[in-house]
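The following blocks contain the structures, represented as structure tokens.
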Structure P
Amino acid sequence: MRRQTLLALMLAALAGGAQATTVDLLEAWNGVQGHDRELASARLNHAASQTKRDQASALWKPNVMLSGTAGAATSETEMNGAAFSMPGQPQMTGVNFATSVTGGKMTRWGVQAQQPLYNRGRSAGSAQLKLQADLGDSGWQAAQMDLMLRTAQRYFDVALAQERQRILAHQLQAVQRSADEAHERFRLGDVAVTDSHEADAALAGLKAQKVAADLDLDNKRRILADSIGVAHPTAMLPTRVPALVSEKALDQWLQSVQGSNAQLRMQQIGAEIARQEVRKHDALSSVTVDLVAQAGKDRVWGSGDFGQASNRNTNYMVGVQVNIPLYTGGMRSAKEREAIALADKAEADLQQAQTTVGQQARLLWSAREADAARVRALEEALKASALRLDATYLGRAVGDRTTLNVLNAQTDHANTAQSLAEARVSAVMNQLRLAAMTSQLDEGELRRVNATLKPVTAP
């Protein structure tokens, strides 16, 4: 018992030496946004996904390429039946001539522009890229809501641990008084020694619980501190459960979940991306049409079979290029079959996700109803246990109740107070989860919860 008491005092001293900072739920959320590594990763992933829209647009913009080549070259040119003219000379026809350059030099440059006009594969690829950007938006929203829920849970874990510590401290004081009173009455011969033993046993058990509660609070406070960047945070408890922003019937709410749930939205986008992949591979067998423009110049010079020679060729072209795939060795059809199988899988995953989310939504709806009833019942139970405790104290004073009756009444009142705090937190967390199910969990929802908080009072 002495070792437990000493440990409790040491923990209390350590806790008292640290500077506590009371934070509300909004402050905790603001703090976590600058410290959570998962959110930072999600933010960067979202930024990367937004470039997909520019990539989709770029698929239908012209591509322009400049090329240049220089090096050693050998060239042979032979022409038969040519017609040509020279200044001051009549036109000549049927001329045969040949030129050659051996071990000469060559330069070549060209500019080519290509504008896609018709390409089913590019259309599917563009749709995929836009969908991937939408997927990034939904993923970013889901990451934020997930972090809000985790932050709220960590915050209220600390608040409940503080409440547990407060209730135990208050209970310790009350049981200590009962123990002192039992010892005094035994000394005077008014009660049996069993009253003293029962009080001492209860006191020892509470001290052990207090040590465990102090350790639990310290661990949970460290977790919250690491996530929000506050060294020694103190949390607050809700005094009531805020009403839902939208009070819908169950069927309406379930429809809203199916239409707006972020996780379902991501599954739907993933299934559509898979379908576009099928279209992309199917398009590999279709015609593509491009508008093309080219300009180029070749020059070769050096010595050859007929002495020094130099050849210069300049060309310009604007036209339409048509490509018709004929044979790909079976690769296109194999890729298409693979894409079809993956699209079917994505559709099956979507249907399973719809079922799972629907089940979760029904459970949360039921939990919400149960939370409200439980909170009301525990509020009444706490009032009743307080009246019972007062009556037991009075009965003990006049000799109608024993020390054990007092100890039981104290324990019942303390347990009821803790259960009420836990029920309110459970109700608030389920409220936040309900909002997340329809993608409505945001700072506004946290603000509504924040308005119900009050500090945990000292014993």
Structure Q
Amino acid sequence: MACISLLVLGLLGFVPYDGITLFNDNNGPDSQRTILIDNDGQVINEWFGDGAIASTPYLLQGGDLLRPCRVQGNIPMNGAAVGGRVQRFSYDGDVLWDFTFSDQNNQPHHDICAMPNGNVLMVAWERKTQSQGQSVGRQNLNGEIWPTQIVEVMPTGQTTGDIVWEWHLWDHLIQDISSSFPNYGIISQHPEKLDINKGNIHPQNGDWIHVNALDYHPALDQIVFSSNSLDEIFIIDHGTTTEEAAGPAGDFLYRWGNPSNYERNGTHVLWNVHGVNWIDDGLPGEDNILLFNNGNDDGSSDLIEFVTPLQPDGSYEINKNNPYDPVPGDYVFFYESNDFHGDHLCGVYRLPNGNTIATNGPESEIRELDTDGQIVWQYYTPNSLMRAVKYSWEILDPEIQCSGDINGDNVVNVLDLLAVIDDWGECASCNADTNDDGYVNVTDLLAIVEAWGACP
């Protein structure tokens, strides 16, 4: 049995995850197609709508599709991955929710995030005039500036929703230009705030910091987002009221990637970062941060997983005069490739069996990598890709029992593996017989491997 255990452990992470992969078919500015494929590349479902797709779609438990799309008509700020609408479809394509949040002062873009309570987080630009920007100390400003806001929307009807929480970057600025402007201070002493003079402003549309991904951690009640133009990721507290979020409670809890943004010495690690998320509970590496570091300066891209210096009270450790960094030991998973370089439309996610799925959008390539960085599954599309997400088949039917969960604890792990080994051989009506053929054997071992991780 020990040999069998070693065999199984050797297989972990060396086979593609038997799941389904979701992505938007980006075949032009008017594309409306979202596709779901199996490991053979066969289309098992597709969705269309009256709004052009924008960035990353997501599946919800039961098979519903949640995706951002572009608003029609007059768009106040037409930047990259502009959105403005969120649509929810049934698996059969019926529109369940179609919500628009777009006006002359607000424009969602890039990413959304489904929350456990049924609400949806949206990242958006908000308009600030040139005079407003200059009034807080922004230098060399020759037009509007559109900083970031994050809003939480509660659906209230098929086309309606209420904003129940919001956070505005504009409330968390610092500058060292003049004491005559608000938020004057020594920038290196306040890493929890953003220097208004960091980051380039797009000369045509006023896009500033360019957030391109966000994620929510239910247990921590925190939000992480990535900034392309600042080369950083940021974590903020969601466990506040909107009023509290406008004050010190809404300042950055953690940031990483470019300590020069807050004038502390350290390594500039992230370049043009795209796609950041926590690894979900129950998955290998749970609670670690996973991101796609585009790394334009050296022609390669990196997949980085690291452990944050999280403290028991939900804060993050930082020593005086030092930058925020991962905990000692640095990176848990680090994949670098010169032939997987993408300058935008990229992302990375952890899979239940320990593999990692990454999207190189400009090259129209999806790679699934094992724990050694070996490619175990690969898929190309004829058009450019936005971030692809891979799911367990069980997400399509909430009634389907997690097939590899032998002991019923809602996670497939070494305990289930050992249960299979204990019942090895002929075994009528035992839980370890995953395919009900009357025998516990290698077939059941492989079923455990394929289902590894948290149950859906």
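The table that follows gives values for the structure above.
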item: Highest-scoring label, criterion being distance in nm of label points 7 Å out along Cα→Cβ at positions 370 and 394, among P, Q; result: P
item: Comparison of P, Q by relative contact order in percent (Cα under 8 Å, 6 or more apart) - largest value held by; result: P
item: FRET efficiency 1/(1 + (r/R0)^6) of positions 98 and 130 (r between Cβ atoms, R0 = 41 Å, to 0.05) - structure with the largest value, from P, Q; result: Q
item: Origin of the value 5.6, where distance in nm of label points 7 Å out along Cα→Cβ at positions 282 and 378 was derived from one of P, Q; result: P
item: If mean count of other Cβ atoms within 10 Å over residues 162-169 is computed and equals 16.6, the structure in P, Q; result: Q
item: Which of P, Q leads on mean count of other Cβ atoms within 10 Å over residues 146-153, largest value; result: Q
item: Winner on mean count of other Cβ atoms within 10 Å over residues 226-233 once structures P, Q are ranked, highest first; result: Q
item: Label whose coordinates, when helix-only ellipticity at 222 nm (-39500 (n - 2.57) for each DSSP H run of 4 or more, over all residues; to 500) is calculated, return -23000 (choices P, Q); result: P
item: Origin of the value 20, where percent of Cα pairs over 40 Å apart was derived from one of P, Q; result: Q
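Since every read-out is calculated from the coordinates, none of them should be taken as a lab result. Just so we're clear, the structure is a prediction, and the values are computed from it rather than from any experiment. Cβ atoms are built from the backbone, for glycine too; each structure is taken alone.
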